[in-house]
Structure I
Amino acid sequence: MDYLLTLLLLFQQELSQTQLLQPKYTPQEIPKNLSTKTKKERFLYLILPPTQAVHKRLMQRYVKIADDIKHSRNKAQIRALKKEYSATSDADLLARLKPHPVSIALAQAAMESSWATSRFFKEANNVFGMWSKNPKEPRIAAGEQRGGKVTIWLRKFDTIADSIEAYYELMAKGKAYSKFRKLRLESDDPFIITQGLDRYSEIGQAYIDEINDVIRHNDFTKYDKE
């Protein structure tokens, strides 16, 4: 009896460990009859960890480069970064390298991916609905044509983290986001920084207002402190 009991306990332990290895949610599978609570839980499960990981790595790079600039170290690397990011000065480079708060990334991800339920997210790990202009890169076609004539293509990523990385790169390099970069260099307050997102969407200020509402309503700023 003791032997059988031991086998049963070992089996239950192995089953428990196997279940722990199984992902709770996946990008490809969306639970049926998805409640708002479950939708947001799934979104955070899928999006929060890679966003925090990317932000941490970018922040570590920013702090290092800021310190190198302050103490006149690694000048060749700094020159190379200025060229890569088309930065016109030390301050411009730091504005491009400093990552904005996780709360803003989460709010934009929620809006652009319909809380991780959009077809682009499901089929392409495309969290932010990023367009593709390069026919040689992995991408998928949107369901509609712009103006009824031109096909819109969206980038396809191997992982969610790759999509988040590309999004931060876009915000660092895009000409439309110079105001956004200036604000995030000067402040860590997400509600100040989001005022630079007026050119991210065609709806301008209404987009900023909605981003701020998403941050507030979901208490996303708590993730800026972790």
Structure II
Amino acid sequence: MSAPSGLATFRDSNGLWANHRVEDVATPEAWHRNPQLVLDFYNQRRAQACAAEPNAGHRALADLERRYEVVVITQNVDNLHERAGSSRVIHLHGELTKVRSTADESLVYDIGAKPIQLGDKCERGSQLRPHIVWFGEAVPLIEDAADELRDAAKVLVVGTSLQVYPAAGLVSYAPAAAEKVHADLHTAHCPFGFRALPGSVEATLPALVREWLA
């Protein structure tokens, strides 16, 4: 979804993010082994995401709110949906512009584009970490997302390989009667019951939204 805005995706970069293995920067073990490397990696990603701009796909989904109740469920950790105007966004894998305490997960703070440094601590005195769901950690909002899907009239799956679980399993909650569309550059693995909409989201989503709003 955010690739046309200039943000690299994990699946499109041969399993590497910024030349790092996922095991080195996006797991609890990586954090315990080398917290400075993890902070440097996410500081770079945060700066890149905050410098990026929403693309036509983000803006099209925000336009849907003119007529529909729209809930965006995203695996992306940037805030481009919010900046485009979407008012209800569930971030399954966390948010780059937030940090949280390593002692109390309920202590979450907005930091915008600022970097996190070793020695930055929460009010309880523990180190702050990225507010990101790393590989091997539970996805706390997965049930909220499933509840939203269960009674959806339209289900639009955008720009995902459907290979990362548990998020990929959410398509199974789409009601049989719902209109279902899978928009992606590569739709070879279009879920059963979904209409394939191949192409860049910058072109396909504005056209689809115009169709739905007509």
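Observations on the model:
- Computing distance in nm of label points 7 Å out along Cα→Cβ at positions 134 and 166 across structures I, II gives 0.9 for structure I.
- Of structures I, II, the largest value of distance in nm of label points 7 Å out along Cα→Cβ at positions 118 and 206 belongs to II.
- Of the structures I, II, the one that 1.04 was derived from, the read-out being Cα Rg over 2.2 N^0.38 Å: II
- Origin of the value -18500, where helix-only ellipticity at 222 nm (-39500 (n - 2.57) for each DSSP H run of 4 or more, over all residues; to 500) was derived from one of I, II: I
- For distance in nm of label points 7 Å out along Cα→Cβ at positions 78 and 94 computed as 1.0, the structure of I, II it came from: I
- Comparison across structures I, II (criterion: Cα Rg over 2.2 N^0.38 Å, for residues 62-149 alone) gives the highest value for I.
Just so you know, all these numbers are worked out from the coordinates, no wet-lab data involved. All values derive from a computational prediction rather than experimental measurement. Cβ atoms are built from the backbone, for glycine too; each structure is taken alone.
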